[in-house]
Each structure stands twice: as structure tokens, then as C-alpha cells.
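What follows are several structures.
Every number here is computed from the coordinates shown, using simple stated rules; none is lab data. Because the structure is a prediction, the values reported are computed rather than measured. Cβ atoms are built from the backbone, for glycine too; each structure is taken alone.
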Structure 1
Amino acid sequence: MEEPEPYPREPEPRLTHSVADGVATVVISNPAKRNAMTAGMWRALPALLDGLAADRAVRALVLTGEGATFCAGADISSLREPGAPVQELAVRAEDALAAFPKPTLAAVRGHCVGGGCQLAAACDLRFAAEGALFGVTPAKLGIVYPASSTRRLVALSGPSAAKYLLFSGELIDTARALRTGLVDEVLPADGLAERVAGFTRIVASRSQLTQAAAKEFAAGRGDREAYWAVRASEQTGVDGDTGEGVAAFLERRAPRFTWSV
């Protein structure tokens, strides 16, 4: 008599990554719970980002979710695990993503809620497929949203829109998210991947010197102005990024920038 086949096991929640053509893609994978982030996933993200930041082949990073959704937030069951400070882990992961030294882009499909919205907001840019939904839901659980996350949300969408999201916990569609500045572009669902790939190829071809300085200045780290002034002066010669950029422009060719973060 044949043994009955066991039920297939759900894949373990995890973060996966790949690198191609200068672009790292990090995928949030927990399909059984709409890609909700477990404590282990929050804990793993900063180290993963550190490794990608140190990889000179990586010039930009895309964060996305497996399948038809981005991330439904923190896995609520993990909030009850003893010794697992999930909110603290989430803030560390968010801060690590915001501090990533190269351009970052969230490619959003489906639900981008709670901790998922927290991660998307920590990216430099957010491209969304039509039909995506955004929400910040701590008011539904009696959770105080972290101060750093609140400030980042306000900086993106403005005080009124941030309060609407935080006070109500309601979901908003891509039209409203685009209008408030929470997302940068909205694409047809079948065109998101192509647009993200095309845009990140452009970003990966540009000067990392310009991009890294712009990230720090936009984040308000004005104390680094002297550092970037020195780096800029070093790049004005023939072999520097500025010299290469000017030469490429005059010669009507694509520049070959070499400065790396």
C-alpha cells in the first residue's frame, strides 16, 4: 500500500536577493501571510544590506515582495513572542535601509501596509502598480508608531496626509498616494517590472559620487559638506568622474564613471 503524500510545507519566511547589471534586488518572501515580516526577517535585513553596500558591483537596490503583494506589515503573531522586540527590530531595519549609501527603490504591488509601508518609505523612491494599497495601521493595534518612522512619513506625504494615515489606519489607493507624494510613479500592473528595470539601469549608469552626496544632503547631513567638497575636488581631473563626465559629453558618448561608494 502506497504511503500518502505529505501535504506540501509552506516555504519558510525569508529575504532573498540577487544582483544583475549593477542592480541588487531584495525580495520579501512570506507568501502564506502576504509577505508579512517576521522577527527573523527584520533582524536579517540590516546585515543583508551591509553586504550589498560593500559590494562594488552594486550601484542601486530594488526592494519588492514576492508575487502579487509587497508586504502586509509585521507578522502579528511575532508581536507575542517573548524576547522579540519587533518594533525595535523594525526600526533598525528601516534605518539601515534609509542609510543604504546607494539609490534605493521600492517596487510595490498589492498591499503595502504597516511595516511594509515603513520599509517603502525608507527607500529613496517608490514605484507602484495600479491597484496597490497603502496604509499605516498602528492605531488598529494600540501601538505607538516610532518617532523616526513618523518623521519620515511626514517628510514624504506632509503632516496632514501622515496624520490621516496614522489616525485612521485606513488604506489609500495609488491615486491618493501619488497625489500626497507617498509614491513617485504609478504604472500599469504589467508595466511595473519593465519600468523599474529601465529606470534602475539608468541610475546604475550615473555618477555614484553625485548620488551619494545627494542622498546625504537630502537627508540633512550637512556636517558632511566638507567631505564631499574634497571628494568633488579630487574628481575634476582627467581620471575623475567630473573629468570623465565632461569628456563623455563633449565626445557624445556614454560616460564610464569609476568613483564608488
Structure 2
Amino acid sequence: MWPISAFSDNYIWAIVQSEQAVVVDPGDAKPVLAYLQEYGLTLKTILLTHHHADHVGGVAELVEKTGATVYGPAGPAIPCRNVTLKEGDHVNLNSLGQFSVLEVPGHTLDHIAYFGQVDGRNVLFCGDTLFATGCGRLFEGNSRQMQQSLDKFKKMPHNTSVYCAHEYTLSNIRWARTVDPHNPDLEQWQREAETLRNNNQATVPTSLEHELKTNPFMRTDEPVVITAAEQNAGRSLAHPENVLEVLREWKNHF
């Protein structure tokens, strides 16, 4: 998988095999077309996770110029969709990958994710549901939905590579260290991520194992995170979804 940079902080992920390509969430057609031309690739498939413009804005032009097949969630805001996907569906792209579909509402109500195998490796294309050391804002869904969505990810193999759609990592880490300031994994991760960004390299993909050690949103049942959220909210929090709600509001205003 290769990241194609778009806008100020988006990643459009490209899966490449034998001069064929799949792209995930192409919000802008221009960098994708340039990438295809540079490497002599034919775009066969577009996978979409949700309807936000920075994820679907380039779809129509790419379909017009390449004839690619578009997979995406249900809903009227998904452009040029050929195949509508729901929880439990499977996408078989032969040598380019095989994926199962999960419905992961929270950031949006139509959000889906793709979990499967590429070149024998477990991969997760999670759009804006999960970020490195963060999660998406709750624009349409609620904290219960987001907690349930992240719980689906937690059940996956921990060696799964997490391909999120934005380079938000440094700001996420700075916030996470206010939640869990004595976490040695977070401290090390901050050093590593700063080095990567100083060298203009992506901080993603990470792994589910890594997120379970460093991401407060994936640790809403752990005492240190619960305590921090309760201190921030000034009240006790009975359930992980309540912890997540407080964490998300805390991060929104950090």
C-alpha cells in the first residue's frame, strides 16, 4: 500500500499489483491521476468509506477517465457507486485484496471499513473512524455508536495494519499525553512520530497492537483513561461510551 497525499493532510491509499491499482477514498482526482501516470498503472477499483467531500470529491473525474468500479456504503451522497456495501459483505479483488465490510457509524452514519488481506497481511482501511492515537469527530453519530465501532476493531488480529485517512498523529499524541502522561509507549511514540514528520514521512499505517497501547479512544475501559476522563468531566462515568464522549469533547477543544 502506498499513500497518495491530498489537500493538507489526507492520505489516499493505493493498492498496486501487476500494473493495476485500487484507491481508497480519493477526495481529489489530480494526485491519483498523476500517480497512475507516473507508475504506468490502470485504476480498476475505488473503495469508499463515507460520504465526506475530502473522501469522495475525486470519484466522478476518476470514473470518467478510467472507468473504475466504485464500491461504497448506502446513502445518496456516494457518487458513481456501482456496488452498495453493508455489514458482512465481501469484496474480492483477486490479487489486489479480499475484504470483509464492517459498518462503523460514529463519524458519519453511513461509515464503513474494509478489513482483509493484501499480500498475505491483515489490513484495515478505516477512513475517519480510527486515527493513529485518535478517532474521528462525532459529526452524525454518537459516542455509543463510535464505541461499538471501535470495539469491532479491537476484536481483530492485533497485527492488523491500520490505514487511516489523515495525518493527525502529532496533535493526537500531544492530547493523548495529557490523558495518560506516564505512558512509556506514548512517550516513545511521540519521539518516533516527530522524527517521521521531520523527515516528511507518514506516521501511518500503525497497527492495532500499537493503538491498544497508545490510543485513549481504544482504551476507554482502562483505569488510567477512565480516571483522566472523570477528572476532566468532574463526574463519575459508568460506561466506556461515556468515557469516549468525554474524551472526544476534550480532544475537540484541545
Structure 3
Amino acid sequence: MDIDFPLVLVVLTFATGLIWLADKLFLRERRVAAAKASGNPPGVTDNASVAEAEEPKEPYLVDLSRSFFPVLAIVLVLRSFLIEPFQIPSGSMLPTLEVGDFILVNKYSYGFRLPVVGTKVIEMGDPQRGDVMVFRYPKDGKTNYIKRVIGLPGDQIRYRDKQLFINGERVENQFIARLPPVERRREELGNVEHDIYHTLGRPGASGEGEWTVPDGHYFVMGDNRDNSNDSRYWGMVPDDLIVGKAFAIWMHWKSLTSLPSFDRVGGIE
């Protein structure tokens, strides 16, 4: 069963915060009053012991909440509104992103959103053509996907014989290298230049079609064009499922049996 980490984080933050606040406003005073009313324990004679008797020890749950609430609150703010780390699980974005890349995602590039529900509360900007974007998979609304933004609201997208057209104009790409089983090409997508893969021997009909991007939606594709589950197969990404813009690789760690590497650290084209 998949764990909804953002929801767990929100629940834990609010639970520990409420326990700590309730103790500070109500429970602590009652605890102290009860200790005073009961008098000092036998054998208490010095001032320090009297003070300890008048200030009883906090319950374990209160002490735990007071310790963890500030940490959880900071993590919640950072993760929800500023920067969130992700790990790349598949090769759909090769050669730009490899399996095992740990990336950073800017959570405010496309506006500040409420955690869990994803509702935008402050406008900051919109996805641009060529951005590498993290979003929740439209089919389940939970699984995080990462693809490149190809089509903006109102765009006409056509993909034929491994060639991309936007609003009737051919998106230029140049041959870079033949690296069986793939061919590497350099694509010019608006103001962004990035590399893509085409699988050698794979029929050009893979993922072909024509689409019109509706308002409030985006058409996305993986850079590994013949090995990507993207908008060609399941449709557009609605704005309310957007998580943020991927902007940097900070570590590469393919598996627990390998050592972390920092050779790929840098920005994402």
C-alpha cells in the first residue's frame, strides 16, 4: 500500500502542534494547581525540591509533541512551499535524467499551493514550454510523474513518424550520435535545447496522433520518446495536479547495492 507522505506530514504536524498548544494554554496550569493542592511529598525540605514538586513532569506525549512540532513544521513549510526532493524511478526522461538521479523541485515556480489538496493560493507563474515538470498522474491523482512540458493551453500538437509539430510548425532536432539501441538527437523546444532518445528499429507510429490542449491543461512528453508513458497515451495534465519545476540534480544513487555518486550534480536543461 502506498503511503501518502504529504498527508501524514500534515496530520503529524497539526496533531503535535495541537497537543503542545493545549498543554501550554490549559493542561499545564491544571497540572501545577493539582500538584500544589496535594502538598509537598514527604521528605521535601529544600527550595529546589519544592520547586520541582510545584512544577510536575510533563506527560510523555506532551514532551514528545513539544520536541517534534517545530521540526515537523519546518519540514512541512519547506516541502510544501519551497523545495522538495524526488528520486527518478524510470528511464522515461533519458538522457536528461537517469534512473537513480535525486532531483530538487521548485514548489513555488508555478504558484504557492496548499499541501495535500494542491489548491493554488498565490499566483507566481505558469509552466513554460520546455520545462521539466513534476505532477501527479491524472489517472490516480497520487503517483508523482516527471515529464517535459510540450504543449501549453490552446496549442495544437501533432506527432508523426517521430517528428513533433506545435501549432503547425516542425520542432527542429539534429542528429547527435547513434548509440544502439537508441539514437541521440538535440531538440530545440522554444528557448530550450535538450537531448532526446529515439529507439532504433521502433516503428514511427508509436504514440502518433493530434491533440488540442484545453485551458488549464498541459501536454507533456518524456525525452525518451519511444519509452515514455505520457500525454500521448493518457491525456493532458490539469493545473491542479502540478507539483513543481525540476531544476537540479543533487545526487545519483541507483540502488542500495551501489555507492552514491555526485558526478551528475548540476542544473536540468
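Points worth noting:
- At a computed 14.5, 45 (Rg and Dmax of the Cα atoms in Å, for residues 25-152 alone), which of 1, 2, 3: 2
- If helix-only ellipticity at 222 nm (-39500 (n - 2.57) for each DSSP H run of 4 or more, over all residues; to 500) is computed and equals -13000, the structure in 1, 2, 3: 1
- Comparing mean count of other Cβ atoms within 10 Å over residues 169-176 across structures 1, 2, 3, the highest figure comes from 2.
- Structure with the greatest value (metric volume of the Cα convex hull per residue in Å³, set 1, 2, 3): 3
- Here the criterion is distance in nm of label points 7 Å out along Cα→Cβ at positions 65 and 97, and among 1, 2, 3 the highest value is seen for 3.
- Structure responsible for 20, 50, 28, 2, with P(r) over Cα pairs in 10 Å bins from 0, in percent, for residues 105-176 alone calculated and labels 1, 2, 3 on offer: 2
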